[in-house]
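Derivation of every value follows stated rules applied to the coordinates shown; laboratory data play no part. Fair warning: this is a prediction, and the values are worked out from it, not measured in the lab. Cβ atoms are built from the backbone, for glycine too; each structure is taken alone.
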Structure I
Amino acid sequence: METVEVVETTPLDGLNQSKDKIPAPVQTASEQDIAKTNAVNVTDFMNRSMGSVYINDTQGNGFQPDVNYRGFTASPLLGTPQGLSVYMDGVRLNQPFGDVVSWDLIPKSAIKSMSMMPGSNPLFGRNTLGGALSIETKDGKSNPGTSVQGLGGAYGRHAFEFEHGGFNDKA
């Protein structure tokens, strides 16, 4: 009898396959890749480091841009046609009404890895016409310690990040 493997909601983290075996140009990034770019937030990192991604800042808010990937959009603006699905630890971040994505709610310092998978895939749910972004966050067991980071820029722009992780194996 052949073994059957059940795959979780987001196929990339659940497949246990290398990206070479997926018939699409999957782009991945680790926490080290994100730290190297000194990006202000997740969307800034994607704009700087991932191919076919560009940012459109329609609201004048650098923390809430439209993310366009191969002509499909994930936007915080209601009424924008959405074509990308965003998942964090297997949970869909696109809001139920209008499929909008609140990019400012994704803390850059909490990201362990992220993968951008192009194409329409029914495994990712509705409105996944252009692709899906799968984000895996850190946990206290694999990323213990404390980190503080401050960023500043022109026009009074500033951001502060604090992260702390640990675990108790005596429980």
Structure II
Amino acid sequence: MNKNEATLAERLIRNFKEIPLQDERRDPLYQSQAARLGTGTAARKLGASVDIVAPGKRSCPYHFHHTQEEMFVVIEGQGSLRVAGELLPIKTGDVIFIPPGPEYPHQIINTSEAPLKYLSISTRETPEVCEYPDSGKYQAMVTINGARAFTAVQRTDVSLDYWDGEP
């Protein structure tokens, strides 16, 4: 491969079997491994990762995005999609579409005895606000040039006056 081809390949191609998995755990409910595929690529509007959820665990807290749209492709295993207050069965081959907004809070749960592996694809809208209905909190995030420039996690029931702290 010549230098130009190598540069293009590095910016445009990822093999999810070669990206190191990051452990994400919060006992007792959450345990998964994730390979972040879009990091360091030329992608500007799409993010992707491969996620593996341990048996009986959840991938992340129940949440919804105000601007980002998500898609999940179940590669291996089975479990449940908790969405809009319901539990829907999911299995290998299923493709799940989650638009932004409060109508579709969601969470993937591995209800089986084997690992649940899926591809996550999302838009990289910024700024973004993500809400967590179970815990009554939200996270505001701003990303600039692929790097997180601002993050705040707060409770929705704690609010300051617009003029608080101003002279």
(request) Have a look at I, II and say which one yields 17.8, 61 for Rg and Dmax of the Cα atoms in Å, as calculated. (result) II
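Out of I, II, which has the highest value for distance in nm of label points 7 Å out along Cα→Cβ at positions 118 and 150?
Looking at the calculated values, the largest one is I.
Given 0.35 as the derived value for FRET efficiency 1/(1 + (r/R0)^6) of positions 46 and 158 (r between Cβ atoms, R0 = 30 Å, to 0.05), which of the supplied structures I, II does it correspond to?
On the way: I: 0.90; II: 0.35.
It must be structure II, since only it matches.
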(request) Using the calculated result 3.2 for distance in nm of label points 7 Å out along Cα→Cβ at positions 94 and 126, pick out the matching structure from I, II. (result) II
